[in-house]
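Undergrad: Read through the structures below before going on.
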Structure 1
Amino acid sequence: MDAFIDTNILIYAMELHPTFGEKALKILEQVDRGSIKGYISTLVLLEVCWYIEASGNIDEMKNALDNIEDSRLETIEIQHSDIRGALEMKTHHKEIDLNDLVHYQAMKRRGITDIFTNDSHFKRLEDIKPHFKEYFYQQHGVTGA
């Protein structure tokens, strides 16, 4: 399976989130084993750094980037056309954050339809299949929220 890995999955795994941390780690383990071909974007990298900066833990940014670079995640460069396409979509999808629409455009450009996310906005895009809780219920029998 080719799948985009949203920022929240990386943050849940980094922080060992009490509800979603274990599930996020399992996704990333499957990426590193090669059973999921995982993609992120340069915007995801920036969002992770921004989150760490906002948390007041600036020294951890380099460690986070090193860990991501050492993984099997493939990074998609955000292009001008991704931003332009997101801006055009924003008029019809005001409820979806611009960054999420940029991720969507990058996914679409690469032919990726699956995304691991805990962001409900992606459910509003008809040609995207969001996975997170459902994936673990079906594949791993992990229970929880």
Structure 2
Amino acid sequence: MTTKRKEAVLAAFRGLDDHDYRAFTDLHAEACTYRMNFDTYQGREAMRAMIQGWFAAFPDLRHEVLDYVEDGDRAAWVVRISGTHTAPMQTPQGAVPATGKRIDFRAADLAHFDSAGKATSWNIYFDMLQVLEQLGIAPKS
């Protein structure tokens, strides 16, 4: 098993945490397809807009890749995501006012890459209920 894309993935997350959204989206093919739980996005500009929305609400958002595997044109990793909710978070149901609370959760990502090393699909799965509970928006189960 190889890890030839691992450094590119780690560099993309470093760029993301430095608010260099281009460094993150440069890892993606122009027409990359994204799925974040049940939401889908088409194209890296749509992904950039979604990411910027998260950083608008959580300016100190950080990503730490905890585990990484790669097989052929596919790679998967677990990423720890943490940050403080200091500004309104836009959702399909409207804006959620800043709570001042921290989030700290894990996501599992699966990406497929083309021969140029660009992601052609990127799937992100995490427990949104856990995030909402940490923000005090949903009652703890």
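Undergrad: Given 15.9 as the derived value for mean count of other Cβ atoms within 10 Å over residues 53-60, which of the supplied structures 1, 2 does it correspond to? Display every interim value, and only then the final one.
TA: Values: 1: 10.9; 2: 15.9.
The read-out was computed on structure 2.
Undergrad: Have a look at 1, 2 and say which one yields 22 for relative contact order in percent (Cα under 8 Å, 6 or more apart), as calculated.
TA: Derived from the structure labelled 2.
Undergrad: Hey, distance in nm of label points 7 Å out along Cα→Cβ at positions 5 and 37 derived from one of 1, 2 reads 1.6; which structure?
TA: Derived from the structure labelled 1.
Undergrad: If you don't mind, another one. Determine which structure produced the value -8000 for helix-only ellipticity at 222 nm (-39500 (n - 2.57) for each DSSP H run of 4 or more, over all residues; to 500), calculated from the coordinates; the candidates are 1, 2. Mind showing how you got there, number by number?
TA: Values: 1: -16000; 2: -8000.
Structure 2 accounts for this read-out.
Read the figures in this text as sums done on the coordinates, not as results from a lab. Owing to the predicted nature of the structure, the values given are computational and were not obtained by experimental measurement. Cβ atoms are built from the backbone, for glycine too; each structure is taken alone.
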